[in-house]
Each structure stands twice: as C-alpha cells, then as structure tokens.
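*Asks:* Down below are the structures I want you to see.
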Structure 1
Amino acid sequence: MLKIGVGPSSSHTLGPWKAVLQWLEILDIEKTEIVVIHLFGSLAKTGLGHATDIAILMGLLGENPTITNTALIADKVQNIQQTASIFLNGKKKISFNYQNHLLFHFDKTLSFHANGLQFDAFDKKENLISSEQYFSVGGGFVVQNLEYSATKCTIQNIQLKYPCNNSNELIEHCKQNNISVYEMVIANELFWRNINEIKDDIETIWQVMLQCVYKGCHTAGTLPGGLEVKRRAAALNKQLIGKNTHYNSPEEWIDVIKNSKFHFDKIIRWISCFAFAVNEENAAMGRVVTAPTNGASGVIPAVIMYLICFSEERFTLPNNIIEQFLCVAGELGTFFKKGATISAAMGGCQAEIGVSSAMAAGALTHCLGGSVEQVLMAAEIAMEHHLGLTCDPIGGLVQIPCIERNSMGAMKAITAANIALESNANEAKVSLDKVIKTMWETAKDMNSKYKETAEGGLAVSVNMVDC
C-alpha cells in the first residue's frame, strides 16, 4: 500500500510507468523496431494532466520510478520529442513519433477497468510480435489479466500466519492471540522478509515521506501544468516557524516545531502546511510515497507529523512509533483495496482521500493507545464522512481541488481518531466492513463523469481560463 514513486498520480503516472517496465521484461528488444502505446478510459481523458505520457516515455527508457533522478525527466522527454527516437529499455535506439506512437483513445474504455493500456510491438517488416493489455488499478498496482483477485491472502502457495481480508478477521486474530494490529502485520510480513529487512524498508519509506514534506516546505514557485497554481507550503512554513529560526536538516526542523509554543489554530495551519508540501511536490513530479495513492499522498505524512510534533505524547512516543503507524495504516488500506477500490477512476475521490484518511485515522488511534475496536471505529468514521466524494480535477491536474483536499483529509483523520478514543467502540452503529461495502456501492452508482474523467464537477464548472 506504500510505494515509492514519482508524482503526480499513482494510477495515471506510477501505474503506467510500471506497466511498461513489466512489458519490457517479456518483450524481445532485439526484434522490436516500432512500439505503439494505446491509452483508454480515464488514462486517455486525464492522462496529459496526470503526466501519463511522460510516465510511458520514462518506462520505455527503462527508468526505475523509485530511484530515477526526477530533475532529469523533463530533459529526457524533450530529447525523445526532438529526435523522434527512444532508447528502448536503455538498450536499443528505435524511431518513436510522439503523436503516432502514443495514442489517446478518448472515446473507448476497456471492460475490466477504467485505466487500461495496450502495448504493441512490431518488427522491421511491421509484423506484430507483441500485444499486451495492462490495467492500472490504483495505488501503483498493475494487473495484466481479467482473473485478477485482490481478496486472496495466499500468494505463491504461502499461507500467511494471520490471513486477513476484513475488520472482523482482524479483530478475531488480535483478540484470540492477544496481539495488536501492528504485531499481526509484522507476523505476516515475516513470511517474505526478516525483521531487519522489514524495518529497513519501513524506514526507507518514512525517509522518503519526510524528505518530501521537508522539500515541499522549503520550495516556492508555481506548479507546472498551466493552472499557474502557486506553491503555498514554503510561505506557510516560514510564517509558522519564525524568521530567526535556524536548522540544517529535517530532523532539526522537527525538533524546532516540537519544542515551539503553539495553540490550536497554529496546529491546524501546520497540518495544512505538511499536507500542502507533499502534494505540491507530487504535482511537480517529485518523489512521493503512495498512501495509498499519489493524489492522497499528503494525508498520512501530515498526520504522522501531527503525532510526533503536537500530540500530548510526543515526548514519550516509542522509537518505533512511525513503524507502527505505517504498518497499521497499510493493513487498513488493504481492506479497501480488497473490498472496494483505491482508484479514483473507479470510485471517485472517496477511494483516494477517503481511504487515506481512514488509514491515517486508524493508525493514529493505534499509536495513541486505542484498542483494536477503536482503531477500526476511527477508520470507519473517517471514511463515513468521505462517502460520495467525487474526483473532478481541473484541467486533469492533481492540483485543484486535490492539494487542499489532502489537508481536509488529514484533519478528518485526526478528528475521527479523537472521537474513537473518547468512545465505547462496542456501541458503534456502523462497522468498517459495512462502510467499505457502502463505499463500493456508492462508487458503482456514481456517474462516470465524477470518476477522474474531467467531464463533470469542478473540471467543467471551472476552466483553465478562469484560473
């Protein structure tokens, strides 16, 4: 659920990028002379605003989205366009015409998922030697066939210690074995990696998140794409931190914030600052962590920053508190992926900001000492108050309303956690499983123009000229 990648979208940028890389693994590069990429559904309708075309080109170059130098992306794309050629997988130079070989099918959607791609390759005699379809199903996840099922906990014939597809199973495992959600997640992860590898991977994810927050809070300017949206996090950080405050690293910056005097309205502004920072970086094709998607990548970091900077327990939190937060958040996210969707193209923004807010709410509740039932209650509350949220980005860009929406999602997560911690979770009237089911039903009932197509809502009410 937490993947390192490049903005602005996990489904429209990271997913297509990874799909190309998967295709290159089975493609006969030496025989290939021409490649043609077809984009369908939401990928076509909002692909340009979401940098889907750029992601495709970077994938064809064989670049790894986890480690590629994001500062060089624009130059590499420009070179492809100017030379009408591309080094396929970094191995073979072939002709590539941007207009003829990268096709947007605006009026066609593949049946399995709204985010469909087809990759065709031809030899020097123009014989078709490869044709594969992939689907970017949200959160950077990519599948190739229609038999895809996200509900299985058995992978490669390995049975997890605590198979868990929903909240009822989670409660059962935790209660019967007297363990926390975090401990259950670690026990399952141990089937694939040892504890040191798990901790190292989580630390890497957190460092990418932290660097993203820090960079966003110290980078001014205007976001690309044509809306001329000004970055706000840097100015807000400067205002909140004070003129004569000095620090040399993200860690020192956090210490300054943690030890400063603050009141309620200042905390709210800091939370917005953290969320803005991440999503401004995301909009600028910076390096972010899907949580569970790029469009919603600011919620979880903002809530973690709230936990370590402003919670009453901030000076006594255990050393592994961020590890616990990310493990619990990730587990809760899987319930939505298995029982509904984390793709805005399938479910609207309730599937992105709503899910991220639920993940953050439950994780925060766990870290503040809540019971398993309270963790689930917090996640349910957060999602309940995102039901029906549409995805209607102006200009197909992950900027308006997406950046501010991450701030709202973070605030709802914190509020949901506080409500759950002060409640008897056994008296809750709505379960997390029921709200996930309701979310999926809402998604299926939602008009397609509100599902990341730029055909409804703010996307048509407000145009580029207005901005």
Structure 2
Amino acid sequence: MRLFDKPAHVLHDMLVNKEITATELTKDVIARIDEVEGDVMAYLTQTREAALAQAAAVDEKIAGGKVISFLEGIPGAVKDNICTKGIKTTCASKILENFVPPYDATVIEKINAAKPVILGKTNMDEFAMGGSTENSAYHLTHNPWNTDCVPGGSSGGSAAAVAAGTAIWAIGSDTGGSIRQPASFCGVVGMKPTYGRVSRYGLVAFASSLDQIGPLARDVTDCANILNIIAGHDAQDSTSIDASVPDYTKALVADIKGLKIGLPREYFVKGMDADVEKAVRTAVKQMESLGAEIVEISLPHTEYAISTYYLIAPAEAATNLERYDGVSYGERVDGADIVEMMTNTRSRKFGKEVKRRIMIGNYALSAGYYDAYYLKSLRVRTLIKQDFDKAFEKVDAIVAPTAPTPAFKIGEMVSDPLKMYLQDVCTVPLNLAGLPGISLPCGFSNKHMPIGLQIIGKPLGEETILRAAYTYEQSQGFYKEMAELGGKKA
C-alpha cells in the first residue's frame, strides 16, 4: 500500500486506527525519496536516522494506548532558512554552508512538541531571494509535474517535496509570495498567515517587515491543522501578535452562502497567461454557484506594488545581511587585511541575486536617495494597505490568481531579473499589507501544469479564507491529482 500520496489527516486516522505504523509510513516516504529525489532534488539535508527514531517513539506511544496529536508520526520537511538545533541551516548559501544552529526556531519548538517525523531541510533560493529556486548555491530543484520546469520559489523545495510525495507536509516562509507561488506551480496548498500570527524567531531574516512562516500541504484541512500548531504569540519576536488563536479546523465548513468575495480588476494583469485567467475566472464562477456573492472591486495602487516591494525588501535585506562579513557570522575567505577579507568573503560566498539585492538596498538607503526611494516606498506601502482596508469594508475576502503564469522552464527567466520580479505581481501586495493569503489548485494549463487560486483575507482573517478555500476545494477534485514521477503515480 502506497502511503506517500495521502494527506496528513488521512494518515493520522490510519495511525490512530492502527491500520499502519509510523515506522511503515516513514519508510514508505523514504522509499519515495529514494525513487524520485534524483529527479526532483527537493532536499538539501536529510535526517533519516533521526526520522526513523522519531517514528519508532510514536509507535511505542500508540502501542501503549496513548492519544497522539495531529502531526504525530507524520513525515514532513522544513525550509532551510528556519533554525533547527543540531541540523544544518544553510539558507541555500555558501556563506552558511557549515552553520549548525545551537537552538530551534519557535516554530520548530512548536512542531517538535507535536512529535512529527522530520525528514530534513528543503532547498530554496539563497536567503529566500528568488521565485524559482534557481538561486540556490547548491543545486536546482525541479517541478514534479515537469522536471524541465521550476518549482517556484523561494520555498520551492518545500512545495516540490509535498507535490512529489517525498514529504507529507512542509514548512516554508513567504516574503513576497514564497509559499503561495510555489504552491501554485506545484499543485499543492500553501498559506501565508497574517504578519505576526506566526513567530519569526529563528527564521533567518530576509526582509523583517515582510517575512512570515506558513504551511504547505496536500489540502486545506492539513493547512488548518498545521496552522493550529504553529500560530500564536511569542515574546521572543517583537512583531508577534498577542491575540488568542482560534481552532482553525472549525472553519473547515463547506458553506460560503452569503460570503462577499471581491474580484480586483487590477490582478488580471496585461500579459497574464490565458490558461491562468480562464482557470481563475472559472473558479470564481464556481464559488458564485456555491452561494458566494462576487463583488468587483478596485485596488488602484496595485500597479506600484512591485516597485515598492523591490525597494523595501532589498533595503531590509541589505541591513539584515550586513552581519555576514566573515567576522560576526558566516564562512570566511582570507585576505591581506580585514577589508580585503570582508570583500573576499561577501563577493565569493554570496550569489548573484543576493548581491544584486544588497546593492539595490544600499543604494535606496544611501544619503541623497533615502527620501526619493525608500521613504517614498514606505508611503506607497501605506496607500496599498489602505486600498485593502477600503475593499474589506465591502467584502469578506478577495480572490485573485496566485501567479500570472504556470511554472516556467528552468533557465527561462534567469537572465532577466525584471521579468522574474513581475512573477510576484499578485502576491507581494499581501506582504506589503501584512494580510493572510492561501493558494490552492484550481485547474491546469493546456500542458497540464497546475494553476493556483489565491484567496486573501483581512488581518487575522485566516478562518474566513480557510472556509472559502475548503468549500471550493471540496467542490472540485484538483487537489486530489498528483504528479507522476518514476513511472508511478504519486
């Protein structure tokens, strides 16, 4: 019996009913890794021995008649920019190639308390800077639906692992769409919670006012269950929201009658792939047929979101990455003096995209340009947030494409950074405004590549978007389809 192709909630029930053991499940997923990882390359580090020991401990607990939690015994993976005690955390960068954190991120503490099986750390764009996972310093990750295509980024390894069946669930981070866009490209469900809803303590910072950790999974039910585990206030994160956490699984009700859903005209951008627009508009009609009221809205400052994001994010990145100098943090490349050593370290150990963003950020923050670029971008960010505030006076949620295209070919956009940045047009506004969003499958292109539907909520409106996503998901069968690899259907 193949187990790697089932969602976590189904496997949890099978464990509780003693139809399978956690060890059997873990060995099945490891066998899947052996079968297809050579084609997908989702992992940077694997922790197989520890995973099997974790599974054995869960089996012992079940045999003793004890109750197990939702993730207990379920194999998953963690993006490699989240600190894991005793396990390498490289951010897919050569400057951190030997870094082993002495502590766990708060999210990892919470996950470990749920006693899952951790299979390893997943590949990503270096320091989460990119939308294709082609910026990893180690290797490319391939899309399980077509290994000639990218899995998206920067959480491409996490999304690809879930899509390929080499992890049942995964954790990623989202700074400008880095959970939602790879979820769309890989045909899985990915959620970015409200900024501050999940602790960032132990997440290696890219852009501190934008970064947020969230789940990637097979379906909306798994996302809600994992959010239950990782959400909550953390005194170690000064941006953490001190608010009670609801039981998100109670939002999993297939009913959106009377729900007002906004459809922003600005998100159907010029140049959007025709298959994407068709799939998303078809999904909107389906939601309308399920009882939702579709309201056309305008988010007029959307056109400035990309420019705003690519000033704010690099500025924060330049500041956050100052510490990687070969003295305070990171690998060192020797030089004749300290200046040459720092220059050698940063020039040789950072990849092209990271260096590009550091230079953009330092330029935007420099004397003479701070007011013209960075300060102005902060003002536009406020206008973008106000657009959403006004829209949410009329609607309960907003629907839009997750990405303007399906997954593109590896190498297709590497030489054109601006073209790559435009892939974020539908996702970055949420990060700028701090809003929650979820991407779930809503169809396929004519080349049978997955297409994602994005549902956007008010601040702390995760329950509403989970309800809308669950209702749509259960009315369709897209989430049940998985990629074929190794000649076997996942």
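*Asks:* For distance in nm of label points 7 Å out along Cα→Cβ at positions 303 and 343, which of the structures 1, 2 scores highest? Intermediate results must be reported in sequence, preceding the final value.
*Replies:* Working: 1: 2.4; 2: 4.4.
Looking at the calculated values, the largest one is 2.
*Asks:* For structures 1, 2, which has the highest computed value of FRET efficiency 1/(1 + (r/R0)^6) of positions 167 and 215 (r between Cβ atoms, R0 = 30 Å, to 0.05)? Please report the intermediate quantities before stating the final value.
*Replies:* Working: 1: 0.25; 2: 1.00.
Top value of FRET efficiency 1/(1 + (r/R0)^6) of positions 167 and 215 (r between Cβ atoms, R0 = 30 Å, to 0.05) goes to structure 2.
*Asks:* Using helix-only ellipticity at 222 nm (-39500 (n - 2.57) for each DSSP H run of 4 or more, over all residues; to 500) as the calculated read-out, with -11000 as its value, let me know the right label among 1, 2. If you can, show how the numbers build up before the last one.
*Replies:* Details: 1: -14500; 2: -11000.
Derived from the structure labelled 2.
*Asks:* Now for a different question. Here FRET efficiency 1/(1 + (r/R0)^6) of positions 103 and 431 (r between Cβ atoms, R0 = 35 Å, to 0.05) was calculated and came to 0.20; which of the structures 1, 2 was it taken from? Before the final figure, lay out the partial values.
*Replies:* Working: 1: 0.20; 2: 0.85.
Going label by label, the one that fits is 1.
*Asks:* Then there is this: Out of 1, 2, which one gives 0.00 for FRET efficiency 1/(1 + (r/R0)^6) of positions 159 and 239 (r between Cβ atoms, R0 = 25 Å, to 0.05) as computed from the coordinates?
*Replies:* Details: 1: 0.00; 2: 0.50.
That value comes from structure 1.
Only the coordinates and a few stated rules stand behind these numbers; no lab work does. The shown structure was predicted, so the numbers you read here are calculated from the model rather than taken from an experiment. Cβ atoms are built from the backbone, for glycine too; each structure is taken alone.
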